[in-house]
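What follows are several structures.
Rule-based calculations on the coordinates, nothing more; no lab input. Treat the numbers as computed from the prediction; the structure is a model and nothing was measured. Cβ atoms are built from the backbone, for glycine too; each structure is taken alone.
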Structure P
Amino acid sequence: MKVLFIGGTGIISSACSRLAIERGIELYHLNRGKTSYRSVPDKVIQLPGNIHDRASYEAALGEHQFDVVVQWIAFAPDQIEQDIEILRGRTQQYVFISSAAAYQTPPAHLPVTESTLLDNPVWEYARNKIACEERLVKAYRDEKFPMTIVRPSHTYDETLSPPHGGYAVLDRMLKGKPLVVHGDGTSLWTLTHHEDFAVGLVGLLGNSAAIGDVFHITSDQWLSWNQIYEEIARAAGVEAKLVHIPSEVIARYDKDWGDGLLGDKTHSMIFDNSKIRRVVPDFNPKTPFSEGARQIVNWYLADPARQVVDAEFDALNDKIIADHQY
């Protein structure tokens, strides 16, 4: 297959790029060439361009036709509209990377399936993803635009510590400082290693059973937030000191943190992966978060340049905890 990734160097797409190359796919990346520390396989063919500049986007595509185009970096419906206009007739499958945050929040029923209502009244990011999906569904109904929608949940690699705050979370653990955890820390959450996600995504590429349909791709391991923090601390050889604060209170201190909690992480989210398994039989998540946490800690500690503490987040933890210690 000849496949284009719009993006391709992110946390999820980097693992998918490696697996696609391993499976013999002729893979192209269209992006601005600002590659981060995530390496790009040598066999990836680069198409330098900026999708936010239509002329640049079209020039990068040139006369190329693709079996599959995967859109990793669209977050608003106008970007989807542009893709439909530019890619109409150029590809046999268009895969949009949406988000499991689009699902009903809080969910009325668990586990979540692909038929769960899309409704997130709190988080603008999720509402924009819903609008993108709605435009693609219309394009499929109106003109059979060959779309597939994929909804990742919380997917990570060694460079992304799942709790809000990045390296500052590990730094506070290593220094024996307490950490704010939303709610009572017992809501259940699903974390997916990017290499496990890649098996599901690559299995959908060029798969006729995926056209006009939607799939989420997640792990089957469910952890409470207390357990997530504790696994990171265990990997670092320390004890996690957790201070539980209601999400609504955290939101009063920091709107962005609060939106991510109230619009997503506050509520238990577990998923039924039966659908992706039916269409991609080799999808079988293998990486427990105990292993993922070890990878994260080792990555941060391997290079002092990665050990950058968000001073604002660090100070905010101290303030919230000081204000609510009884």
Structure Q
Amino acid sequence: MTDEHPNAPTPIFVIAGPTATGKTDLAVAAAQALDAEIVGADSMQVYRRMNIGTATPTLDELRGTPHHMIDVVNPDETYDVATYIAQADKVIARIAAGGRRVLLVGGTGLYIRVLLHGLQAGPPPDPDLRDEITAKANELGWPSLHMELADLDPRTARRLHPNDGVRILRALEVVRQSGVPISKWQDDHAFEEDRYPTAIVGLDQPKELLHSRIDSRVDGMIRDGFASEVESLIDAGYPPTLKPMQALGYKRMCEYIAGDLSMGEAIEKTKTDTRRLARRQRKWFNREPGLEWIDPTAIKIIEAAADFFDKAEAK
């Protein structure tokens, strides 16, 4: 992945925030008012066949608004932030070429930050070292390599799942090549490059209201057949150990299907996990340069986006 500016930087208005704050509904309203298309920034909505548990917007919810960067890869295919950026850049260029505006919408802070500012995450790949690390993982398993990473770069290890082979591989490669943890490389780069002209707003909800919305979302997912979705994924050959199957909600449904949890326990654990995710997302976006927290209403979003696009397009 490079950090070069796109050939013709396109103004992008970003609607970010924790899960269940109403980003999709408000983005659709703004897109329809402003002749825009939506580019998703969600690390789980990229997976096909994983729609209920990821709250991927339905055709009815989108109301005819084009929504890109959802359902782009199978659950067992490798997908990382570099792939996301490469695909999103092409989508943004196509939208701009069609004369429409771009709304970037989602809760995956890393995707948003790297798309907007780029990322230098260490030295270039070393094929021989990668082969060595991969061979060791094939012999001992990625959790063993995760433990090794915890000794060399505990900060990065804390945020990675023990089976996240793609990121564990890269983190080990960087620290073993350079002697410097990948987390330090990222700190030093500080995401300072602007790849697109942007404005970013975060949707803010009172804690009690957000928790209520999370509970309602999880209950709705169950009514919509979340357990059946997970069963169909397992039947299709996607095992519970697969990284996306260990993600929010899916892990608990896998435990329910395996008989390790009752449905009630799986639901309550999913609600608790989702509240924790929302706190982490809020903390991430609090550190996002230039982000303005606003009330999550359509008129606020439309006014802020219209003002940004008017000024950007007047330059």
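If relative contact order in percent (Cα under 8 Å, 6 or more apart) is computed to be 19, which of P, Q is the source? It traces back to P. Quick one: helix-only ellipticity at 222 nm (-39500 (n - 2.57) for each DSSP H run of 4 or more, over all residues; to 500) came out at -17000 when computed from one of P, Q, so which one is it? Source structure: Q. A value of 13.9 was derived for mean count of other Cβ atoms within 10 Å over residues 132-139; which structure in P, Q was it taken from? Checking each candidate, the match is Q. Looking across P, Q, the calculation of FRET efficiency 1/(1 + (r/R0)^6) of positions 124 and 268 (r between Cβ atoms, R0 = 25 Å, to 0.05) that yields 0.05 traces back to Q.
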